[in-house]
Structure I
Amino acid sequence: MSLFESNPLSKAPLAFRMRPRTLDEVIGQQHIVGPKSALRRAIERDELHSFVLYGPPGTGKTSVAQIIASVTNSHFEQLPAVTSGVGDIRKVAADAVQRFKYYQQRTLLFVDEIHRFNKSQQDVLLPFVEDGTLTLVGATTENPLYELNNALLSRLKLYVLEALSYEDIATIINHALLDKERGLGSLNISIAPAALEQIISTCKGDARMALNIIETAVNSFVEQDILLIDENIIARVIGRPMVKYDKSGDYHYDTISAYIKSIRGSDPHAALFWLAAMLEGGEDPRFIARRLIIHAAEDIGLADPFALTMAMSAAQALDYVGMPEARIPLAEATIYLCLAPKSNSSKIAIDKALTTVRDMSRITVPAHIGDNSHSQASRLLKKGQGYKYPPDFGGYVEQYYLPDELSGLILYNPSGNGYEANLADFMKKLPNLKNRNITFEK
């Protein structure tokens, strides 16, 4: 059975029955299918180009494809990426060539979950898209910039669908409750405002999930075709609300990025919000702890050396006490790192040092700071000769520690933030450093 061949409406799930049949019935996504949008005009003129619909689940990707299938004059084929192979793609393309040759009819190919196509499948598909044998319509919940190869991606238009708004989900639910043909309008079903808010909060912009919750509530609790859906019923249907979170997908990377950038930007409120989103969504807390350690060294560094200790302590606490208690030291470290002064001078310094090492044709250790632990090293190899032992001079003595060809090299420029300002002041007093024209950043 084709993806778009309806089951009898009485047996089909509510979310399936309530799929929009025209572009005017699509709720939300007006930037994609609104009256003046480029895609809508292309659909209405039946002049489609190859494109990918990218967005969260339940936002209308398959619905748009279904509408295209119902209005296009082109032959419409669909392949589920999960079960289709290279042979299936070649067969669809071969049929498309014959169809155009004898009937001058183009072929639209809809690939659901196109991110599941591997490299070989994408390579096979590419020439058919490139020469126009197939007009590709893909749908994906994963970022196509990472999931599709560049050659195929460059030949596709990308349309980004957004999670549906509070008002969008409320409209969809109310339509389903009132629609007598496809929805629940033949029953006397009503919903309390608090229960509606509970559903919308739970589904996080996913219309399919919202309709599934409504349908489960009705199937489980309706009596004599009458039901008031209240908070108690919704709580019994959904249990504990869970944040939709794909630990290996695009949302995973976006959320950790938002978390770290909030810490870097010294906003503890935002950082705690993203921390909670990850914990509630089931993110591995060790991954979060590792990111805190990296951030403490990379973006705070010597402006507050204790930040790294705080991050390490949170990681150790996580291993020692586990979750959910470890949420507290993770939050403590998050807040501390947010409000710590920031400096990436250590990262810049080591990266400069690595570049210097890689660019050198040879590296020679000056003899006076070489290893003279062997009894003959000093006499035969001059190792250690001329070395001045700093404690013998009160803790500091002027001498050089770099290879001769790197005399005057500057790698570390301290910022003027936090504790690092003290380091900058100390460096200004050291004769062999102050002569190198070090720039002390403000």
Structure II
Amino acid sequence: MSKSVNLISGPIDSSLRKFALPLAFSFLIQNLYTWVDMYYVSRLSPTAIAALKVCEQLIFFLFSIASGFAVGSGVVVARRIGEGNKSKANHTATQSLLLMLFIAIALAIAFYFFSPFILNLMNIKGEVLILSIQYLSMIVFGIPANFLIFHINAIVRAAGNSVFPMTILITANILNAIIAPFLIFGLGPFPRMEIYGAGLATAIAQNLGFFIALFFILKKFAPIELELKSLKIDYEIFKKIFKIGVPATLQLIAVSVNRIMLTSIANMFGVIILTTYMFGLGVDLFVFMSIFAVGAAIEIITGQNLGANKIDRVFQYHKSSIKQLSFLMVVLIILVFLAGEHFTSIFISDPALIKEIVIYLRITVFTYVPFAIGIVSLRVISGSGDYNRSLRIVLFIFFGVQLPLCYVLSIYTPLSYLGIWYGILVSQIVFALLSLRILYKRKWISTKI
């Protein structure tokens, strides 16, 4: 499935685009799981939409716990690739996948029993609570497969191949889009399962996607080979993965907790504002997929080039990513600002809710450029293996700036709930400036992994 991109000696701008574009499609496609479900579920009721968006936050929280170890594995694999040590890269990949299998099963079991408790902590009540529990009771069966797909994709990307992950995610999403309407609406011989069916369809698609990915890995269609003949646990590799994976996981958990707390603040102003935040965040995340993709690319590029001792290329890639992302974000700002209402009306019919979502979008679109700058700067730091430093940045921005600002502006000023949206905007500007400052101090360069 395509050859790996030469990130160590290839031309900067074109290598970045060639590597990041399939990643962008992969991230967009990953995001489509929820959008496909939401399109079908929106035909049931507005409450079902709110329930689905609440569940998305919970699943992201769980995903954060596991995906940090995938990120950690990818950073280690990328460094070994940069050093020219393919054997150690394969060994790390095999051990990390074994570790993820244990973690994924344990998390899925814990999530099955504790998700109702977490929903109550989020102050989710009434029909939204009932529908959320119904959806989660089905999708939990796809969680281990989804984690393993993400992990396989992370280690394959670390070797410079971003087409393989895109292909797997396209396949899984097509399966989800085909299966979902049959189970949600009871088409043909299938019973009408409504929101149960949305969760079950996604779980089935994720499991099928994992087995397809594993099949192609074993048939050597990817640049990483699994060492199935010797699956004995290598505790030294586990230790390296944990060293990076734990702060990476904490960073992602911080993102998830931040969103849950912002959800709770929005919920204080009623269902309309709660749904506005959930839907608006979904639009923002859809736009951010390109930023996350370039960030993931920069993380791998940093690891490989540090392994090859080509530090200057790391900064050249960083400047290139900011230049290319800023141009794209300006285009998307104009598009969302002007077409946000039309896009929202595809999913929402309530005029009052559409109005609030449009207001949200016309404020938060101005976070796009500073968020892009902040993310690519942060990913250079984490790509070196210095996830402790990037974790400190994230904790400060979310819990030292964003949450207090959103709460104070919305509760203690005439802005009311609009203070949440403006708090998000200001915090992203601070994020960009702080990340750049720490990046150019260069203390992360000497990190050993």
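Bear in mind that the values in this text are calculations on the coordinates, not laboratory data. Model, not experiment: these values are computed from the prediction. Cβ atoms are built from the backbone, for glycine too; each structure is taken alone.
Numbers for the structure displayed
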item: Label whose coordinates, when Kirkwood radius over Cα pairs in Å, for residues 156-251 alone is calculated, return 16.2 (choices I, II); result: II
item: Relative contact order in percent (Cα under 8 Å, 6 or more apart) derived as 23 - corresponding label from I, II; result: II
item: Kirkwood radius over Cα pairs in Å - highest-scoring structure of I, II; result: I
item: Among I, II, structure where helix-only ellipticity at 222 nm (-39500 (n - 2.57) for each DSSP H run of 4 or more, over all residues; to 500) as derived comes to -28000; result: II
item: Read-out distance in nm of label points 7 Å out along Cα→Cβ at positions 28 and 60, computed value 2.0, structure in I, II; result: II
item: Source structure (of I, II) for distance in nm of label points 7 Å out along Cα→Cβ at positions 12 and 212, computed value 1.8; result: I
item: Origin of the derived value 61, 28, 25 (Cα extents along the principal axes in Å, for residues 228-347 alone; candidates I, II); result: I
item: Origin of the value 20.8, where mean count of other Cβ atoms within 10 Å over residues 332-339 was derived from one of I, II; result: I
item: Structure with the greatest value (metric mean count of other Cβ atoms within 10 Å over residues 100-107, set I, II); result: II
